[in-house]
Structures are given as structure tokens and as C-alpha cells.
Structure I
Amino acid sequence: MRTKRRLGTVVCAALALAVAVPASASVATVTIKQLPPVPGGTSGNGWGVNERGVAVGHSNSAHSHAVRWETDGRVTDLAPVSGDTGADAYAISDAGTVVGDSYYANGQRAAMWTPAGKVKALAALPGTTYCEARAINARGEIAGSCSNTYAIYEGRAVRWTPDGDHVTDLGALPNGKLSNAKGIGPDGTVVGWASGDSGQRAVRWSPDGTITPLASYRDAYYSAANGINASGAIVGEAQASVGSSYGVFAVRWNPDGTVTDLGGLKGATERPDSEANAINADGVAVGMSLRADGKYQPVRWNLDGTVTDLGILPSSGPGTITFASAINRAGLIIGSSGARPVSWR
């Protein structure tokens, strides 16, 4: 059995409960709900959600199953490409097309599923055997990466046409070889990171393929863009020096080109550690942040500048990680708590 970069813990029966959680300069009551696994499922993660409230991710049993959670809570097992042994789903368009990956013994294909659940392998860059599709826009354009090793971060950012038959290598910064795409905007703008003369930088690829490094924060020596909304606001992370150590800062690159530190949970340690994974159409972002007690918590960055701790499943064991990975305009958040897929409202 292949382990798909996931924490493995036992999944209990699906449950929902209201959890009052602390917020920075605000008070919020957030409802956390565990999303159901496939039969026999033991763990999983939620990765994406569309504006209709349909979510996608994966559920582990004997292998990884790409899954879709309907608005009524039903879970649909999305089959891998014929002959493959497992799959994972990362994003879903408003039309219901799902993208992710399908894997086999010696490789991994980027894959897409129609709203009816029919799976198709996407074209791969020549010479690569590991590809994954991470984002899809309303036009059906898809962003992701291809590599010749399972370490997908050692590959190249790519963009697929809506039919998945044509793939474009988006390239890297001058004198760089590596890149990775994590998000795509309505106009085909792709965001992620790329290597170059100044190390690994958060970047934006325009619809015509032009690559632009995003503004540096605190002279960061590493940064990555994880999501983009229709207004062109981009969120991600930047790693920079803090005294004699370093910190990881959740940041937003604004449409005017400036960069904003989103902050973290109050009482965080002197070495901040936060990352923003997604931003919705209204500008609300989600991700995770380190608390003073050393625990990573899922958070929402609100429009008024406050940070809300979304809370975790009470059954999440010590040492497990909880994070928020996607949010739609209605405020439905998808993520993982203790290696179990969850939603927050």
C-alpha cells in the first residue's frame, strides 16, 4: 500500500458539533463537522470546495480514494484511472469538474473527473511520470505540476487546457529549474512558486505565460503563493529572519502589488508560523497558525483584520495537525483535523 503524504488516524462515525473558539479581537462560534469516509475509511483530508458547497478530498482505506462530498453529506468515491490503485481530489469547479491525481506502482497521473464521475488522465510533460492537478477555474483551465520523481516540488508548474489534452510548461525564474503551481484565477492567471537567482519565490504566471515574482516580505528567503481570487488577491507564505531565528508569515499579495502580513493567533511564540492556503471572492482567507502552546490551529483571516481560531475535532489526538485548505464565498471552509476531513461554518 502506498502512503499518500497523509497522517493516519482512525476515523470515527461522522459527527457535527458547535464549538466556541477564541478569535483575535472578535468572538465567533464556528460549527465543525466531520465529513464521512468511504466504507472502511480510516483517515483523509478535505482539499477543495466550489461555490455550490460541494467539497472534494480523499479518504483512506486500503488505499487513497478521491472523493466528493455532496451538499447533503453524501460521499461519492471517484474511481482512479483504469489500472491505477488510488486517487486524490484537490479542487472542484462550479460546474462540478473535479481535478487531482491517480497513481500506480511507478508513477502518478494528473486526473480529472466529470460531474458524472467519469475519470480521464491529463497529458503529462514529456519525460515526466509524476503529475498532479491542484486547481481549476470556471473556464475549465487546470493548474498543477509535473515531475520525473515523486517529489512533485522537484518538477515544473504546468497549465492544462479544459480538455486535459494539452499541457504547457510554465517554466521558472531566470537561472532557475523548478516551479510549482497551486492556484488559478478566472482569467487563467496561475500562482505558485519558482526557483531563480534569489532562491524560491512566490510567482504569478499571466494568461500568456509571462512569469512575475511577487513582492518580497521582510526580505524573505523563501515564499510561495497558494491561492488567488477573482480580484487578483493572492495568499501564501513567506519565510524570513526573526532575530537569530526565522519565522513563517501568512501573507496576502494585493492587486496593487503590495504585500500584507496577515498575522497569526494572539499569544503566538516569538517565532511566528502561519500559512494562508486559500482566499474567497470577498477576500476572506484561511489556513493555519501556530499557537503559543505549540499547536497548529486552523484559522480564518477576516475582512476586519481579525484572526479566528476555527477549532478542532475533540477527538483529534495530540501531535496531529489541523488546517483549513479552501473557502467559498458563502464562508464554507474545508480542511482536515487530526487526519480526518472536516468542514467549518
Structure II
Amino acid sequence: MANSPLPRHTLAALNERRNWPSAWRLALHLGLLCALGTAVVFALQSAWAEHTLGGWRFVLALACWLAYGVVFSFLGYAGLGHELAHHTVFSSRALNVALFHLVSFLSWSNPVYFRASHRVHHQHTLQQGVDYEVNPDPYPLLERWWRFAVFDTDAFKRAATIYWNNTRDRVPGPFGQGHFAVGTTARRQLVHTARWHVALHTTLALVALALGFWPWVLLLTLAAFVCTLPNRVLAKLQHAALPRNAGDLRHNTRTLLLPKPLAFLYWNMNYHTEHHLHPSVPYYNLPRLRTALAGHLPHTAPGLLPHLHALRMPAQQHSHPLCKEKP
């Protein structure tokens, strides 16, 4: 791990929490979701009323639903949920925790498991046999893009399997068995949370169907699995093809210099090397942190396209070419 060259007063200033940047960002994110969700509902209702489910109104509803899914996906752990887990979004820890549990519910993710796995991920990034949160080896996101561009059946099956196991008091896998032993408080919390998630999602879906408001199922129950491709690609590139057991966080994490609208949706998680070096720095200060660390970070090509080839590459044994130090 690289030692930070930052003076203590500089790091203290970067660690300062401010509520307004997050308040307006969250308002814009939710506002965009509301606008797209409203468009989906009106287009579907119009198509249903005129019995034209194959017409342009249905096509409009589908397009808005896919856009809604893209924006919704960034509420999860590759976006807002990740920042809330670090308690850096708002100055109030209680508010961060409450919103973290809310977005975990919305994204069909267990916050108890994520807190444990993410702590290990930061302490032992890409250490083989220890960090089970990230796999830097290839995953066919681009080769089979159509599987993630409409409805992500892989993510749906994975979530269904995890919740099926957790609600039945099962936590398979080496990480689950090692950190959630039978009879422990952590195990009980994980199982309790999973059961509440399933019960609440089921109740909301049944109420919506009973009231005749079936689009709610599309906008809430299934939203976490809709058009996940952009979010998945960005999340995978955080560590794709980078070396296991590297030790230096500058070599096993990747920063992406993205267009501002995409970085906005991503809650600045594209500054991933900077985040790993200083996890306590709020997302809105990560660009400033990158500037402060200039000369101490690997060179990264701007944009997304220069990095997509990493999705097809196996994890390296040595530093990836894109992670060489600046001369």
C-alpha cells in the first residue's frame, strides 16, 4: 500500500462532511427517477387503454423503463449505497445508516453481508482467498451485452438464490461460513434482514397488484435488475484484470476519468484508486483528492473506451500496463 503524501491538515479538510452537495445530488437523482417512472406509468396506461401494447406508446414506455433501470442501478452498491456504507454522504451517521438500509432494500442487497465483505475488501484488496467481494477475472459483459441491457437474469437469479438461502438460515460460501457462523449475532442479523426484505417486497407487490397499479412492480420490485449493463461495466472496471496480492492500492484499483453526467450518476465512484487510498474522504471531495495526490498516482487514460479491453483480460500477476507510474 502506498503511503499518503498528504499533510494532515490537507487530509482533514478533504475529510470534512458537508450536507448540501449530497442533498442536491440526491434530489436530482431521485427527481430523474420520478420523471422517468412517471413517463413509464403514463405511457403504459395510455397503451393499455387503447389496446396498443405493440404501438409507439409501448415502445416509449419500454425505453423510459430501461432508462429508469439505468438510473435506479446507481442507487445500489456501485453508486449511492457504497458511499452511504462509508458514512460519507451526510454529516449525520444516523441518516447515512438509514438511507443505506433503504437503498439496500430497494436493490435487493443485504446490508449486513455487504458491511462485512466490504470491510475485508478494503483491508485486503484483491488478496486471494480473503477478498471474496471482487473477482478481477473476465466476465462476459460485452460479449453477452443483451443479457444485461434489458433484464439482468444473472443478477435476478443470484439475488433469488442468496435470499432463498439467507431466509432459510443458510449462508454458503467460504466468506459466509467464515464471517457468519451459526448462532452468532451477525448470522441472526443477516437472516433477519433477508426475511424482512422478502416480506416487505412481497407485501408491496401484492398491494400494488390488488389496487390495480401493476407498474409499481416494474418500478420497484424488479427495478434493480433492469438495464444494469452500464452500472455493471463501471463496477467491474474498478478492479478488472488488475493484479491479485499486489499490496499497493495504486496497482490493484483503477480510476476512470468519466464525463461529468456519468460521474454524477456514479456518485464519483470512478475515482476508485483515490477512494481506496483514503476511504474516509467523501465522494464529492474525491476530485480534489486526486488533484492533491498528483504525481503519486498511476496514469489513467481519460474516458471509458480505453479501459474496456480489461473486461476480457485475466487478472495480472504484475502491475497492469495502464497502472504504470508517471515518468
Structure III
Amino acid sequence: MRHALFRLGILVLSAIVMSNIWAGSVLARDSRDGFARVDVGGFKLNSLLLPKGGKGDLPPIVFIHGASTSLYDPVYSFRRRLEGRATLLFVDRPGHGQSDSGSDQTLSPDGQADAIARLMEQRGIRKAVIVGHSFGGAVTAAFALRHPDKVLGLVFLSPAVYPWPGGIAWYYDAARPPITGHLFSTLIAPSFGIFSLQKAADSVFAPNKTPSDYISQTKAWQALRPDSFRHNAREVGDLNNWARVSSPNYKRIHAPTVIITGDADGIVSPKIHSFQLARAIRGSRLIVVHNLGHKSDYVAGDLAVAAIETLAGRKRDFTAIKSSVEAKIADDK
């Protein structure tokens, strides 16, 4: 028993030490590559700003990632598709990646939207198309409500924006309390989570296939750092109440909007979230992709880019692009 506990302790310590070493090296390297940690009111947000190229044809785009991840998630999905065509701002939400957690106010989409609005100002972006995936969809909705003057258009990708039945996963509940939550996030989550990363990624992509380099390229293990894990658990735990209060206001959103979801999403119910959102936002366009799971940002990335292009005034054939995506994933299971 003592040997088992010793090995467990070594695993935990190794995970924490390696994450801190990597964090220090990435900050030193990224300061030369468009990354910056910017003060947004008493705490700093990390972001990656990629400039528009000489032949760029799109307005600025801000990407807001989902739960348990970082800006590397949308970078993985969209950088190769859009770099040079527009000014691209990828944001580590508060408490994720290399961003500070901020106060308890930044647990809510409202506080996060305000922080991102301040970040845009600091990074020289006056207005943008806002693209949010999953939890990032809630922040996108909050942003549209609180900062409409900064919005050119909205793209919601498998958004989590309405209250849902059933609560949250047990490990989120375990990580939320002040004392036991810290202990769980420090002693249990890193060691057991590191062996569950592939399974977790597969469940998010399902029924679609997880790319072989997804975990390494998105640095998914960052979510297992104690502070990040607990912050993520707390914000996910608070989301239901926020959605209950905020969702009646979605009818006040007037920005051009495209919503993309999959009918095989087992993480965020399309009927509870995307379908209701489409009814609430007048004039919005809802695109439902057959056999698409939760990772619409990656698996249906071409469709998401078409949505951005449409919001920028370009004509795209959504029906043809949707059919192409569906053909590629038709046999996924």
C-alpha cells in the first residue's frame, strides 16, 4: 500500500512539475511568435494574434475555446485554414492555458466576455466576427449581449447556452469545494487524468475519429494542472445557473449569426442548445450536420469557415459544403 501511494505521489508530482516547466518554456518562446499575456483589469489573459496578410479578404476573427482546453484547440482547427486571410485572435479564457484565473466574476461567461472585450482593445481589434465552440458559445452569447458594438457577426459551434437536466460529471463536483476540491484537483485529477486523456478526447469527437496528433498539438494535458482543473470544474458547475438567467435575453441579439451543430453530439444536446438558440436569435441560420459529434470546429471546420465568409459578405454554398462534410464522416461510428 505504501509503495502504491508513493508511486501515485511521484506521478502527481511529475505531472505538475512537467506542466510548470513546459509553461515557462512556452511563455519564453511564444513572446516572439505573436503570443502575449495582457493585463485586462488586474489579471492577464494569454492570446495569440496572427496578422492579416497582404491578400487578406476577411475581417478580424476572435476564437473562444470550450471547456477543458485552451487556445491551441481553435488554433489546431483554424490556423491552417485562415492564416493570412484575416487578423486572427485566439484567446486562452480565464483560468485556462496560460491565462490568469482572475476573480470569481470571471467564472461566468459575462466576466469572461468583458475580459475578452478589453483584450480586443489592447490588441487593436475594434470589431470582429466572434467564433465560440461549446462553453465558448456561452461566452460568445454573453459577448453579443454585453458588447454588441464590437460584433460583426457570430458563429456558434455546438454551443452550450441553455440550462440542461442531469447536472455535471462527478469529477467536476469533486473539484469544486474550497478544501476537498483543492485536494482532489492536486492529488487525484492529474495522475488519473493523464491516463484518461485519449478516452476523453475520443468521447468529445465521437462518433467521429480523433486525429492522431490532437492531444499533442492542443497540449490537452494542460487542463490537468490543479488550478486549471479546479477552475474549469467551477465554471462548468456555474454554467447551468448562468444559462437559466441569461438565455431569455438571447432574443436581444441582432448580429448576423450562424449556428453549426451535429445530430450525433453526445456532449451538448443540439435540441436543448442549438435549436433553441436558432429560434431565439431572429434571422440566424442553423446548420445541422448528420453524424457529426461535438467537435464541429474541427470535423466541420470547412463549414465554419464558410460561415465566417458568409458573415463577411461572401457567397458560399452551404448545402454543397455540408454534403461534403457529411460524405467524409458518413461511416464514422
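Where a number appears in this text, it was derived from the coordinates with a stated rule and is not lab data. Only a predicted model underlies this, so the values are computations on that prediction, with no experimental measurement involved. Cβ atoms are built from the backbone, for glycine too; each structure is taken alone.
Points to keep in mind about this one:
- FRET efficiency 1/(1 + (r/R0)^6) of positions 180 and 284 (r between Cβ atoms, R0 = 30 Å, to 0.05) derived as 0.35 - corresponding label from I, II, III: II
- Read-out semi-axes √(5λ) of the Cα gyration tensor in Å, computed value 27, 26, 18, structure in I, II, III: I
- When relative contact order in percent (Cα under 8 Å, 6 or more apart) is calculated for each of I, II, III, the greatest value falls to II.
- Parent structure of the calculated result 0, given that helix-only ellipticity at 222 nm (-39500 (n - 2.57) for each DSSP H run of 4 or more, over all residues; to 500) is the read-out and I, II, III the choices: I
- For 2.8 (distance in nm of label points 7 Å out along Cα→Cβ at positions 132 and 308, calculated) the corresponding structure among I, II, III: I
- For 132 (volume of the Cα convex hull per residue in Å³, for residues 196-315 alone, calculated) the corresponding structure among I, II, III: III
- Structure from which 0.45 was derived, FRET efficiency 1/(1 + (r/R0)^6) of positions 148 and 212 (r between Cβ atoms, R0 = 30 Å, to 0.05), options I, II, III: II
- When FRET efficiency 1/(1 + (r/R0)^6) of positions 156 and 244 (r between Cβ atoms, R0 = 35 Å, to 0.05) is computed for each of I, II, III, the one that comes out at 1.00 is III.
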